[in-house]
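Read-outs throughout are calculated quantities, based only on the coordinates presented, and are distinct from any laboratory measurement. Because the structure is predicted, anything quoted here is derived from the model rather than measured. Cβ atoms are built from the backbone, for glycine too; each structure is taken alone.
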Structure 1
Amino acid sequence: MSDWTHRHVLDLAAFSLDDYTTVLELAQRFRAMPTSGARKLPALQGRLVTTLFFEPSTRTRSSFELAARRLSADVLSFTPGSSSLSKGESLLDTVRTYVAMGAELLVVRHRATAVPQHLAEALDASGGRVAVLNGGDGLHSHPSQGLLDLFTLARHFAPQSPTPEALRGRRIVIVGDVLHSRVARSNLWALTACGADVVLCGPPTLVPQDFADFVAAPPSGQRLDPVVERGTVQVLHDLDDALVGADAVMTLRLQQERMQQNLLTSLDGYHQRYGLSQRRLERCGRPVPVLHPGPVNRGVEMTGELLDDTSVSLVDEQVCNGIPVRMALLYLLAGAVSALPAQV
């Protein structure tokens, strides 16, 4: 783990193949921990993890807090409604309050893009020995979700050795509202880095053609792509065509507020064209796994029958895998913080 170079985890565009390997290998070790008896490791004993979620969350927040506790960390949870933000305190001053209490690892989720990055930059400038982990920001990124999806697929294809190599050459179809999905963006960086070929599918209003070039260049502010050769990205608008030859399918939550923006005509029409069912999956030519970041709108993104079919649905497995993946990230970032020079 000594090769880990990230002080913060803000975006998977900055991850190298070695970074993915490190996270997956460590997550596999944590995943193998006993499910009964002593379930805690003393790795972060005495360290303080704070979850600052300025946007509602069930899965991500609970998963991070459970991951921190399984590493024996102390956990503080921030609730916007009862905070001093309502009295006019700035977001940065709120965060600095938790740092002053001893928080070393901050998990930040915000509906606005780049908030975790701006907080990380401000804390770095003030000399704080703190790591920021992006728990989801705007339409930009959700790195821990991208990593747990990657881990789930790697475990499916290579249960004993879930490494990035397990994804090489795989055809992964992502269906749904890509335009508004930070999950899709993180998965694009992760899957293509591991050599998977990604097919994006959905209505043209929700899957614009320019997403085919999404990983063609590093994002603004990043000079180089740490991955030498990535898999491809293709945009299709016919799901039956997209599914032919697929090795796995991920469907995204359809945010029903998009109906008010005239991006869709009806939910029924969407389900008929882009909803997954067991019968539609026959287009893949063989049984393939189905993923969804949750929460699922039954009868919209997929049928309830498919969601409940654990022979193909990996939705519960994703939730389960979120804990060891987030344990891995907290463990690695805690090490990065410890390696920083002490303040004078």
Structure 2
Amino acid sequence: MTDAIVLGGTAGVGRAIVDALVARGMTVGVVARGQDRLDQLKSDYLKGRIRTAAADVGDADALREAINTLCPTGAPRVWVNCAMITAFSRFEQMTVEEFEKIVRTTFLGQVNGTREALRLMGSGNIVHIGSGLAYRPVPGQSAYVASKHAINGFVGSVRSEIMQTRPDLHLSLVQLPAMNTPQFGWARNRLDMAPQPAPPVYHPQVAAEAVLKAIDGNLREVLVGKSVLKLMFGDMALPGYIDRRLSRNGIEMQKSDVPAWARPEEDNLFAPVDHPSSATGAFDGEISETAMTVDSDRARKVLLGGIVAAAFGIGALAASAAVTASRRRPTSLPHWEQRRLNK
């Protein structure tokens, strides 16, 4: 029986999640486009621990066929939608086909995955891999950012639909910061320099640990890393300021110091590339292996509580100042007392 399904599980965050689930003793079914990486992934584990099926998650029919192969009987307990592709390019330079392909994989891949999960699962956990960019857009990745925003709305809608009918089936969002994954080496790139994850950068294992936290706590949403917290709450407070700041350096911060021509690797936009199954990418800067990971509902309550407390404190200070001022203000005397004092 397949205990867990991971879409996009042969590289990057998806591979790290597969490793974490197998470490928990699960048999994991993996769907991805590249057969070579699927075969390598399968060979990395004892026979029977990994089951694979090749499919483009953006193709609903192909995905259904793959899932029927992986889950011929029974339903998984855990489902993780993780497949993604992107392009580092200004929107005006992108073709219609490029934009639609990114949305089809990164957003509709999660839609198709959730449809299949709901077909099979009456309980358990469906985890959707999101991004801090779902709350704060950045220039240069318009299709990817649009997809991550769409995932938030889609998951919220479906969650509300099934809360009454399937109370034991939990939908989670895990919002990630920049990760050192292979995507920066194989994404389509129109920048003059090779792309890199914008600091701070985290090891993919951080994402896998956040997914496990979401599963263990049946959490609605998990925010990973201080940078995601800053993106989320900073955009709530100062969206115009952040727009202006990112217009100046938003694309530059995604550039490495390596010229684009020095990395002639093929991109994976329309077909998988020849690349080993690995969680980590080629970024050689500072990479953190730990991150602050918080329940977003709790973070919102803390923020709201802080705002209420600050408002109460300001009101108390204003009231105290008013009382003090009134005590210092000279009072007017009755006219008869004024005449007595003037004598």
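For this structure, a couple of remarks:
- When distance in nm of label points 7 Å out along Cα→Cβ at positions 155 and 179 is calculated for each of structures 1, 2, structure 1 gives the greatest result.
- Comparing volume of the Cα convex hull per residue in Å³ across structures 1, 2, the highest figure is found for 2.
- Computed -15000 for helix-only ellipticity at 222 nm (-39500 (n - 2.57) for each DSSP H run of 4 or more, over all residues; to 500) - originating structure among 1, 2: 2
- In terms of FRET efficiency 1/(1 + (r/R0)^6) of positions 27 and 195 (r between Cβ atoms, R0 = 35 Å, to 0.05), the structure with the greatest value among 1, 2 is 1.
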